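So, here come the structures, one by one.
Where a number appears in this text, it was derived from the coordinates with a stated rule and is not lab data. Please read these numbers as outputs of a predicted model, since none were measured by experiment. Cβ atoms are built from the backbone, for glycine too; each structure is taken alone.
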Structure P
Amino acid sequence: MPYPEIPAARDRFILEHRGPRPPHDPWRHHGVLVEGERDADGDVIASATVFLTGRECPWRCAMCDLWLYTTVDDTPAGAIPAQIEAARAELRGRGENVAQIKLYNAGSFFDPRAVPPADYDAIANAVRSLEHIVIESHPSLIGPRLERFLASLSPYWSAPPPLEVAMGLETVHPEALERLNKHMTVDGFKRAAAAILARGVAVRAFVLISPPFVARDEQPRWLKQSVLTAIESGASVVSLIPTRPGNGTIEALSQDGSYEPPSLSAIEQGLAASLDVAMGRARIFVDLWDIERFATCAHCRDARISRLRWINHEQALPPRAGCEACGLAPGR
C-alpha cells in the first residue's frame with residue numbers, strides 16, 4: 001500500500017504499520033541518562049535526561065517511534081512528579097550531581113492529557129535547585145500552559161526561571177514536512193518560537209538528518225536551510241537527529257524509496273555543514289543515541305563517534321582521520 005496523500009489516511013497507515021506497544025507503568029520512568037552538554041557559557045555541564053512515562057502524543061508523525069514508550073490512557077495525576085522525584089533520588093544514589101535536567105515524556109509537555117497542569121507545582125518543586133530545565137512540546141501547544149508552568153517555576157528562582165522548550169522543526173522542505181504528518185508548518189514553528197522567546201524562555205529545535213521524502217542529492221541543502229531557519233527563529237540550540245528505522249512506517253517508506261538511512265559519513269558532514277551555517281550563533285549537537293547503528297566499519301567506528309562527541313562539546317571541527325579498512329578518506 002503506498003503512503004497516503006490524505007492526512008486521515010496517513011494516520012491509519014502509520015497505526016497499521018506499528019508493532020505491539022509494550023505495557024508501561026505510568027508511575028515509573030523509563031530511565032535516566034547523564035551526559036555532558038555544552039551550555040550557553042561554553043562550559044560542558046552534567047545533563048540528565050529523564051525518560052518519563054505518560055500518554056501518547058495526539059499526533060501521528062511518520063518518523064516517530066516514541067509511542068513505544070507511552071501509555072494509551074491519560075497520565076494519572078501525580079505520576080509525573082513522582083517519576084521526577086524518583087529519578088533525582090536515583091541520581092543522588094549514583095553520586096551524580098547534575099546541573100541540567102531534560103524532562104522528555106515521549107510526547108508534548110503541554111498536552112494536558114500527558115502532563116496534567118495540576119501537577120505543574122509539584123513538578124517545579126521536583127526540579128528546584130537545578131540550573132536549567134528542558135521540556136519538549138509540539139509548536140501548536142505553546143500558549144497559556146507555558147505561562148502556567150512558568151508561574152509554578154518562579155518561586156524557586158530570583159530571576160526568570162531557566163527554562164528551555166524543545167520543538168521539532170524536522171525539516172523546512174515544504175512537501176516533506178507536510179508528508180511527515182506532523183500537522184505543523186514552518187510558519188507555525190516560527191510563531192511558537194517567537195511566543196516562547198517573548199516570555200524569556202530559550203528555544204531548542206530538533207532537525208532531522210535524512211528525513212523521508214527528501215531526495216538524497218537534496219538532503220545537504222535542505223538540512224542547512226532547516227538549521228538556518230531554526231537559528232533565525234531564535235533557537236539557541238539545534239539538535240540534529242539522524243532519522244532511524246524502528247517504527248514500522250519508516251521501514252515501509254524504505255521499501256518504496258522514500259527513505260534511506262543516513263550513513264555515518266552523512267551524519268558527520270551534516271554536523272560540519274550545520275556548524276558552518278550556525279557561525280557561533282547557536283550550539284549545534286548531533287544526537288548520539290544508538291549512533292552505532294549507522295556505522296558500518298568496526299575499525300573506525302569508535303574513533304569517529306568519539307570525534308562527534310568531542311565536536312558536541314567543543315563546537316569545533318578537528319580533522320577526521322581516514323580508515324584503510326573501509327577506504328574512508330580523511331576530511332571534515
Structure Q
Amino acid sequence: MKIQRIEHVEIRDVWPHEAHDFTTWLEQNIDVLNDDLAFGIDPDSIRREAAAGAFSVDLVAENENGQSVIIENQLGRSDHDHLGKVLTYTAAFEADVAIWIVGDPRPEHVKAVAWLNDSSQLTAYLFKIQAIKIGDSPVAPLLTLIVGPSESAKEIAASKKDDSDRKQFRRIFWTALLEHAGTRTTLHSGLAPSASPYQSGTSGHTGMGLVYGVTQHGTAVYLWIERGKDWADWNHAVYQQLLANKDKIEADFGEPLTWDAKETNRSRKLIGSLDLGGWADQEAWPEVIEATVEKMIRFDAAVRPHLALATKEADTTSSPSE
C-alpha cells in the first residue's frame with residue numbers, strides 16, 4: 001500500500017484575499033470551525049463585515065446557547081493590530097466568545113489569548129489555518145486549535161467574576177449606608193465607601209476603630225482593637241479592661257456582644273451582629289441600613305465611656321514588643 005505525504009499549499013494560493021475569499025468561504029463552511037468548538041455556531045445567524053465603529057468585524061454570529069460570537073481572520077502572521085481588533089470587536093458587540101484565526105500564531109499572542117481565558121469571562125479561541133492536500137487530491141483546510149478555554153480556566157474566571165460582583169455590591173451598600181449614617185451621626189463622616197467586607201471608622205482613640213461589617217446576608221458593628229504589629233500585649237490589655245466592664249457595656253448597649261479574643265489573632269474585637277440581611281439582599285437594604293446605623297450609634301454610646309480609661313491602663317502596663 002502506497003502512503004502519500006501531506007503537502008502544504010501556500011495559503012494565499014487558495015484564498016488570495018482575506019476578506020473577499022477566506023471570510024466568504026468560512027461563512028459558507030462554518031461547520032469546519034464547529035468541529036473544534038465546544039458549541040455550534042448557528043449558520044443562519046452569521047453576518048459578514050458587521051460595523052463596529054470605524055471598523056468591521058469579519059464575522060459575527062450566535063452560538064447554539066444564544067451567546068454572541070465574533071470571528072476575526074488573519075491569513076498572515078498574528079500581530080498586535082489584529083489582537084487589538086479582536087478586543088475592540090468583543091467590546092463593541094458585547095461578545096461572549098471571540099475566535100481569532102491566523103496563518104501563523106506568534107508566541108506572545110498565544111499567551112495573550114490564554115490570559116483572556118484565565119482572567120476574564122470571555123471564551124477565547126486561537127486557531128491556526130493551513131491549506132493541505134495529499135497527492136492529487138483537492139486542497140483541504142486544516143484548522144488547528146492553538147488556545148481554547150479549559151474547564152478549570154472558566155471556573156477560575158467565574159470565581160473572579162463572583163468576587164468582582166461581591167465587591168461591586170459591597171461598595172454600593174457602603175455608599176448607601178454612609179449616606180444614611182451622615183443624617184444620624186458624624187461617626188463615619190467624610191469616608192469613602194469601601195469594597196471590602198468592612199467599613200472602617202475611628203473612635204478617636206489610637207488603636208481602636210468603630211467598624212461596620214457586612215456579609216452576604218448579615219451586618220455587624222465592631223470595636224476593633226488593633227494598634228499594630230508590635231502591640232499585641234497592648235491590644236489584649238485594652239480588651240481586658242473593657243471585659244472587666246462587660247455587664248455595664250452590654251446593659252447600656254441593650255443586648256449581648258460577642259467578645260473575640262482568639263489566641264491566633266493579634267487583634268481583639270467587640271461585636272454586635274444583625275441578621276436582617278446583607279449585601280445580597282438589595283430589597284431589604286433600607287431596613288438593614290437603618291437598623292445597622294442605629295446599632296452603631298447605641299454601640300458607640302455603650303463603649304465610648306470606657307475607652308479613655310482602657311487606653312490609659314494599657315499604656316501604663318503594656319508597651320510594644322521588641
Structure from which -10000 was derived, helix-only ellipticity at 222 nm (-39500 (n - 2.57) for each DSSP H run of 4 or more, over all residues; to 500), options P, Q | P
So distance in nm of label points 7 Å out along Cα→Cβ at positions 125 and 141, computed for just one structure, reads 2.3; which one of P, Q is that?
-> P
Top of P, Q by Kirkwood radius over Cα pairs in Å, for residues 101-260 alone, largest first = Q
A value of 46 was computed for percent of Cα pairs over 38 Å apart; which of P, Q is the source structure?
-> Q
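Given that mean count of other Cβ atoms within 10 Å over residues 109-116, derived from a single structure, equals 21.4, which label among P, Q identifies that structure?
On the way: P: 21.4; Q: 18.6.
This figure was derived from P.
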